[in-house]
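What follows is a group of structures, each given as structure tokens.
Taken together, the values in this text are just the output of simple stated rules run on the coordinates, not laboratory data. None of the values given here were measured: they were computed from a predicted structure. Cβ atoms are built from the backbone, for glycine too; each structure is taken alone.
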Structure I
Amino acid sequence: MKVHLRVFVEIENLAKAMNALTDAGITGFYILEYRGMSPQDWKGFSIREDPESAIGIIRDYAVDAVLVCSVVDEERVDKIVKSVEIALEGEKYTILEVPIRRIIVSYGDNKKKIDENQGSTNKT
């Protein structure tokens, strides 16, 4: 089975995370930048329910962070996670492992489907 591995890190730890992932053997990834707050930072906040207040709180209190994502074989996940844990020891991070049931890739005229439940590849 394939796993969508997601590593949330503060932006100053991006290079550490990327190096750990590539050292562990990932061959590709994508990155999303965002501003966020951890549950510990969010605790105790109460926001008026108008959009301007919510956006203002995020601008004032959220930190720059990055989500590094990669699709990997399930058998490789433990090694990759261990590499990230070692590289980011003492830093804030979150790792999510999301199982993938199916992948559909379109190359324009034809699609390639990979059904993880049956291990088959179908062209349409």
Structure II
Amino acid sequence: MKIWVDKGDDKFIDLLYEMGHALKYKFDKVHLKKGIYHPVGFSDLEREQQILRRAAMSFFSGGHAVNMNVASLPSAGEEIENVQAAIRKYILDLMEGKRTIPITMAPPEEQESVALAQEEEKSPAGPTTGA
């Protein structure tokens, strides 16, 4: 990689030398290599890269948080909105005492069978009989 960069620098110095010669400037290649001419764009690019590196290091080390401003969330559809509204109403009813949560106490050995029976009662087909 260093050879590539050095070769690019040499070509750039050659270009600057030829441009200066055509415009009647008295620069030699040694002066150009030592940095007598350094384009403003190079300085700006270097400064911007340094700012970005520092910001990235600060972010990834936990020094900065990401600011987020959510203007709107995508709608999930009418069906989901209806389910969410029903859940909100159910929770409000619970909080206002209009609804209760049924609790069944059973000894540990019977807990699984009680849970299964409750699930069968809630299913749309109703309780099933074992045959």
Structure III
Amino acid sequence: MNECWEWPGRKVNGYGRITQKPLRLAHRVMYEKYHGCTLTSRDLVHHRCENPGCINPCHLELTDRSNHHRVFHAPTHCINGHEFTDENTYIRPDGRRTCRECFRARQRARYASDPEFRRKKIEGRRERRGR
């Protein structure tokens, strides 16, 4: 990837801001000019270089808000440091990821500390076996 083109003007939260009315983000204007398109409010221009002040069109990629965080900012490890691998990751019906190792640890702790939970688990096993 070639180097960033840093916006020389005003910035808000690190993003280049064009101060003419209406206020616009510089990287969105650069994307529109370079690609000859008009962006909608649902379109999101992602900085592949992770530099919000960059306006280099080679670093800008069009995506939508629903996919942006899932694709570009998805964590590689859970909060306890376990890596999200195919074997260690459960994808919930709502699309969120859960660490299987952390889930098993929570279940073990709950089983050890909650007699009612333990009793229900044992009864469930007996019912599945037909006893």
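Structure above, values below:
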quantity: If distance in nm of label points 7 Å out along Cα→Cβ at positions 8 and 88 is computed and equals 4.8, the structure in I, II, III; calculated: III
quantity: Of the structures I, II, III, the one that -11000 was derived from, the read-out being helix-only ellipticity at 222 nm (-39500 (n - 2.57) for each DSSP H run of 4 or more, over all residues; to 500); calculated: III
quantity: Top of I, II, III by relative contact order in percent (Cα under 8 Å, 6 or more apart), largest first; calculated: I
quantity: Volume of the Cα convex hull per residue in Å³ - structure with the largest value, from I, II, III; calculated: II
